[in-house]
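Throughout, read-outs are computed from the coordinates displayed, never taken from laboratory work. This one's a predicted model, so the numbers in the text were calculated from it and none came from an experiment. Cβ atoms are built from the backbone, for glycine too; each structure is taken alone.
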Structure I
Amino acid sequence: MPQEIKIIFRECLSQSCGFRFPDLVLNTVNHPSCPKCGNQTNLVHERALSKQRYPPRRKYPNAKNIVCVFDNIRSVYNVGSMFRTMQGFGIKEAFLCGISPCPKHKGFSKTSIGAEKDILWHSMGNAFRTCQSLKEQGYALVTLETSASAIPIMEYQPEYSNRKIALIVGNEIAGVDPSIVDLSDRVLFIPISGKNNSLNVTVAFGIGLYTCLSVKEHP
């Protein structure tokens with residue numbers, strides 16, 4: 001039988017250090033050295049790593065009607081992370097446009113954690129034409145971008161779950177192609193109050209995707 005995987009939390013015995021950290025091991029190991037100061041550590045907490053620590057799965061009725069469009073996302077790690085978010089919400093299809101890296105990239109799985117195995121993806125050269133095609137197929141184009149036409153994301157109320165939505169996010173610096181913004185049915189921005197002008201695209205994407213999934217059932 002396979003050994004039980006445990007998560008062990010350890011703490012450095014040096015009072016001047018006191019570094020505390022999780023140590024993922026099989027069964028037990030002899031007291032490892034502190035990764036910060038090198039002194040001996042002590043076991044302070046231990047638990048089995050099991051699926052029981054996670055809450056029950058939830059199904060989003062509208063997930064089958066949502067696709068994602070990545071318009072020239074530069075970082076393979078950002079795309080991989082967004083694939084993991086898609087898988088977590090049950091989204092099954094993505095369009096990787098322009099320079100957006102695809103799952104064939106050697107660094108993709110570092111942040112996707114294998115999510116690409118559950119997602120149908122298409123590598124497309126032109127995001128604008130892709131969005132035109134999706135709109136002709138009946139998708140409402142919902143773009144995350146700061147523009148004159150954008151509304152706060154909390155004011156967006158998706159229609160009933162039979163409406164198809166294409167969620168569009170753009171390049172980390174340039175944003176979404178202005179022609180796509182003009183083509184969009186809704187443009188949403190996420191209000192922030194800090195010094196930075198925007199959120200990381202993966203964070204914004206997760207907020208946008210959850211918003212699109214928060215639709216009402218048929219009355």
Structure II
Amino acid sequence: MASRAATARIAGGLYLVYIVLTVVANAIRDRLVVPGDAAATAANVVASEPLFRLSFVSDVLAGVLFLVTAWALYVLLKPVHPDVALLFVLLNLAGVAVQCLNMLNFFAAGVILGVADAPASIVEGGSPALAMLFLELYRNGFMIAQFFFAAWLFPLGYLVLTSGFLPRLLGVILVVEAVAWLLYPLQHFLLPGLDGVSYVSSVVGFIGEFSLALWLLIMGAKEDAPAHP
């Protein structure tokens with residue numbers, strides 16, 4: 001049995017590695033995919049096959065690490081309220097499952113463009129437009145996962161806020177992040193022309209998750225503070 005502080009630091013370390021992998025995957029994808037330009041996107045992917053593969057693997061590994069991070073946070077926060085802790089793990093699990101299955105759409109674009117392993121009969125005749133379709137499906141699947149990733153922050157923020165061994169401010173930040181992050185997929189599906197909302201959500205989300213990860217890794221959690229609902 002690890003101490004509360006050790007468990008917090010494990011969770012923080014896992015969270016930071018997850019953030020790094022996610023940043024790497026997103027940065028590569030933004031470099032390869034040119035919105036609205038199938039030909040340019042296809043040229044980028046074909047010319048940068050190793051980067052395409054790295055982005056795919058980084059995203060899948062990030063999903064695994066995010067789930068393990070949720071488990072570590074569950075171990076840390078279960079004494080506060082077991083049912084609420086279980087809820088945020090289940091929401092995280094659902095989001096990770098959707099995200100990882102959705103990665104098949106991203107990989108399918110590579111198959112069509114001949115940079116991912118597939119029988120020649122499948123690759124033959126593949127078009128940039130078809131690859132772009134799968135990338136668009138990937139983008140929408142990614143947004144569906146964000147509903148779960150926003151929802152898991154509500155119970156997580158509540159437990160941090162009421163734990164007694166973590167700063168209440170972190171809990172407040174997580175609840176605010178949950179609201180801001182929920183606006184991200186809502187804007188995508190309901191108000192697709194209002195891109196400014198996504199920028200606000202991204203900034204608030206980065207501040208919230210990075211703050212939690214750093215605090216857990218560096219400061220840990222108070223050993224002498226009782227957990228209470």
Just checking, which of I, II has the largest value of distance in nm of label points 7 Å out along Cα→Cβ at positions 16 and 128?
-> I
Origin of the derived value -6000 (helix-only ellipticity at 222 nm (-39500 (n - 2.57) for each DSSP H run of 4 or more, over all residues; to 500); candidates I, II) | I
Match the computed value 4.6 of distance in nm of label points 7 Å out along Cα→Cβ at positions 32 and 152 to one of the structures I, II, and report its label.
-> I
Figure out for me which of the structures I, II the number 27 belongs to, where relative contact order in percent (Cα under 8 Å, 6 or more apart) was derived from the coordinates.
-> II
